[in-house]
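J.: Take a look at the structures below.
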Structure 1
């Protein structure tokens with residue numbers, strides 16, 4: 001009778017984490033930046049069909065990096081969670097914190113108990129009714145939740161992009177300045193990004209109940225000019 005193959009739990013968790021990080025690193029990064037009227041989301045994404053940035057509920061947006069099929073499945077589950085909660089209670093009871101906690105539990109369960117972890121990082125963003133009330137929840141592949149302020153960076157090149165944002169970011173930016181800061185941080189010093197290479201959206205306090213709005217085409221080019 002052959003002996004079962006044994007792997008120490010610590011080694012198994014490390015191997016899973018390494019596998020997830022390598023998968024995430026292959027994807028292009030995205031940033032979220034708070035500005036005077038809300039939250040700007042910008043991702044390097046030349047596809048006009050496969051979106052990294054999406055609306056979840058009235059004032060809540062979702063962003064993901066890594067394996068598209070996996071974070072899109074998480075997006076759909078988030079929409080369902082928000083719709084059911086809003087129907088059972090009220091629209092005001094749907095908030096980013098409860099959604100982030102639900103995602104964290106789900107992703108931790110998969111990381112801990114499944115053979116293959118999710119190769120994704122996600123962001124749940126909620127625009128507040130007033131400046132200073134915005135929320136950014138960065139959720140890692142293992143379910144770790146990071147509550148971030150000012151800006152958030154996801155993806156394989158997060159550290160250098162975050163360093164560039166620390167230098168350029170300031171509270172109370174205009175939308176145009178926020179677009180320029182986010183684009184410059186994503187591009188770095190050795191290249192430039194054009195409007196067709198970017199996916200950009202905002203959660204804006206001035207948009208009414210449905211705060212999410214995509215910025216495309218000539219509107220995006222004008223903000224980047």
Structure 2
């Protein structure tokens with residue numbers, strides 16, 4: 001997206017951004033609701049009744065952080081067995097396909113700037129999700145949990161994505177759904193568009209909160225209105 005600035009009789013096009021970096025789960029892929037449903041069943045399979053609000057607190061967190069939260073809250077849970085059950089339940093929910101969030105193809109197809117993904121998924125999880133969807137070709141680089149020392153909400157995933165694209169983080173737009181993700185991109189110095197999925201956005205880390213991807217892209221100046 002370019003803005004036009006006039007200097008006397010001279011008009012110059014000034015590019016607002018140099019790259020766009022996307023989160024994956026809950027932002028481009030409608031995986032969070034599937035994972036949450038799988039989690040409730042997995043806990044039930046292990047004899048535990050869990051409130052949806054507890055699972056909502058895991059959204060945007062990597063598996064290691066999420067495991068620590070679960071262990072602390074349910075110290076008597078056989079965690080090794082639980083993780084296997086949850087994995088099986090997730091695969092069952094993904095078996096019929098992973099739907100895209102509204103506007104995903106329209107937005108990715110319209111952006112002419114270089115794009116990258118910065119996700120809390122592991123490399124294996126990312127490969128699976130990209131293998132059953134059709135969005136991989138849009139992106140030049142993929143940053144996963146395995147590629148950084150500190151996961152979201154630390155800025156490392158977004159900083160690495162910008163580095164791989166060869167751009168200044170301050171010249172990037174980041175799209176996120178979760179608070180942890182928005183904080184990560186904000187701490188990296190990026191312009192943050194937050195499109196909430198399951199959890200509402202606090203607004204603390206977003207330059208713009210949008211109801212959907214395309215509205216966010218237009219309102220932030222990435223696409224024409």
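J.: Given a computed value of 1.1 for distance in nm of label points 7 Å out along Cα→Cβ at positions 54 and 70, which structure among 1, 2 does it belong to?
T.: The value was obtained from structure 2.
J.: Still on this structure, I have one more. Out of 1, 2, which structure matches 24.9 when mean count of other Cβ atoms within 10 Å over residues 38-45 is calculated?
T.: Comparing all candidates, it corresponds to 1.
J.: A value of 18.5 was computed for mean count of other Cβ atoms within 10 Å over residues 30-37; which of 1, 2 is the source structure?
T.: Answer for the origin of the read-out: 2.
J.: When FRET efficiency 1/(1 + (r/R0)^6) of positions 22 and 198 (r between Cβ atoms, R0 = 25 Å, to 0.05) is calculated, the result is 0.90; to which of the structures 1, 2 does this value belong?
T.: 2
J.: Name the one structure among 1, 2 that Cα extents along the principal axes in Å of 74, 32, 28 was derived from.
T.: It must be structure 2, since only it matches.
J.: Can you say which of 1, 2 returns 1.00 when FRET efficiency 1/(1 + (r/R0)^6) of positions 86 and 102 (r between Cβ atoms, R0 = 30 Å, to 0.05) is computed?
T.: So the calculation was done on 1.
J.: Given a value of 26, 54, 20, 1 for P(r) over Cα pairs in 10 Å bins from 0, in percent, for residues 142-205 alone, calculated from one of 1, 2, which structure does it belong to?
T.: Working through the options, I get structure 2.
J.: Same structure, new question: To which of 1, 2 does the computed value 24 (relative contact order in percent (Cα under 8 Å, 6 or more apart)) belong?
T.: The read-out comes from structure 2.
J.: Given structures 1, 2, which gives the highest value for mean count of other Cβ atoms within 10 Å over residues 110-117?
T.: 2
Where a number appears in this text, it was derived from the coordinates with a stated rule and is not lab data. No experiment lies behind these values; they were computed from the predicted model shown. Cβ atoms are built from the backbone, for glycine too; each structure is taken alone.
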